[in-house]
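Heads up, there are several structures right after this.
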Structure I
Amino acid sequence: MKRPIIVWLLFLGLVFLGFGGLYGGISMLLDPSGVLLSMDTVLPQLGIPNYILPGLFLISVMGIWPLFLVYALFTKPAWPFLAGISTWNQIHWAWTATGLTALILFIWLFIQGMLIGFIWPIQYITGFNGAFILLLLILPPIRNHFVTE
């Protein structure tokens, strides 16, 4: 089945999220004080000693995982151990996992907003990207493309 062009936009949104997560996470691990990202002044507001844990979260959940989802959405592997998350909607598990990832992104941004506010443009850009991903997921051409048979 040929992929609708809108599916490629979904891939693009996930790639943007993945590379952003990798960049932010690696930067936090390279300099856990936050100076490299100009985030050292907000560290005391977070109640953590350094950015190692947020860096690991960004690399894994907002970096590697979205890039893995691009692969999974592209190839639609039938993996029984992951298929269980989508038995309720008859859509490929990667579609459901993408929606859950966008929700986790919003929770991450909400917690950031509560702790430090929205002070960097990347927070708004990332939030827009998450909304873009969720919007694309609910569009009929994308839902239809990922319906399991």
Structure II
Amino acid sequence: MDNTKKIEAKDNKETQVEVTNNEFKEELLSIDRVTRVTAWWRQLRFRAVMLVWNGKWKVWLWTWKSWEVVDAIAKAINSAKKNIVDVSIENGSVPHDLKVKYKSAILMVHPATKWTWIIAWGAARKVLSVAWYSDVIAKRFGSTNLINNARATLKALTSFKK
């Protein structure tokens, strides 16, 4: 099966566009402008932080920088698909209490009773909801950095034994 599709642009040139299948779903965590100052000028690029999952308890997060937003998002998605990992889930919650440290971010994850839903904030909430958890309590300490908190959440979810 060929994953490319030919389309005709406005200037009557044929271009090939890759058609994505719906096996993976993507969530944009953040998109930021980042600037590197050199001796001659400021180099403006965009950083995309993408969360990719497949609906079967496999999830991963990846960041990528590029000169254009679309390229940054596409490359972050492709890189995340290559590095996808399994997460453990028991009755919609985590198996046991856990405290995880990733760089300066500290995250405590606790199982909750049924119909508690997800009690978390920011990146931890997005990662937990994408990974199909329904009853979890999470509290972050230390860093407020979005990427570090998301990676700490993924580290917690992948450290549970199956």
Structure III
Amino acid sequence: MDQTDRTILSMLQKNADVPGKVVADAIGLSVSAVERRISKLKQDGTIEKIVAVVSGKAVGRGLTILVELEIQNEHRHTLDQFQRWLDRASEVQSCWYVTGDVDFVLLVAVRDLDEYNQFIERMMNDQQAIVRKYKSLIALKTVKRSLELPTDR
């Protein structure tokens, strides 16, 4: 990856909807050359996905909760089973398998505390043999929200 690719990535992270002509003009390449580079960045996995970032409030999911989970054991089949369950849980926006005192950290978006309680009850019923305990951290205010990564080295 060269500096041109890094510039393209930086521009796309700020606005993935930016027209190819704007990118091409900014870096001094043709639109087709920019499109080829973007296609290559997608193919090699540098660009994992292009998505719209939607306001949780606008779609009725204005409550954000971080959930720290401790599981019973970390056997491969247990982790796989739990991860498959998480993939099906629409409330879970992101999940990280982490080091430290907990095993997983979930980012959960729900309408209200009732819906969150339903999610927790479903998780504890469906995964009672896996989840040992959990801790909820309710977000009071979003201070920063970004998926943007620095592209310089």
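No value in this document is a laboratory result; all are computed from the given coordinates. Since the model is a prediction, treat every value here as computed from it, not as a measurement.
Worth a mention:
- Which of I, II, III leads on percent of Cα pairs over 23 Å apart, largest value: III
- When helix-only ellipticity at 222 nm (-39500 (n - 2.57) for each DSSP H run of 4 or more, over all residues; to 500) is computed across structures I, II, III, the figure -6500 traces back to II.
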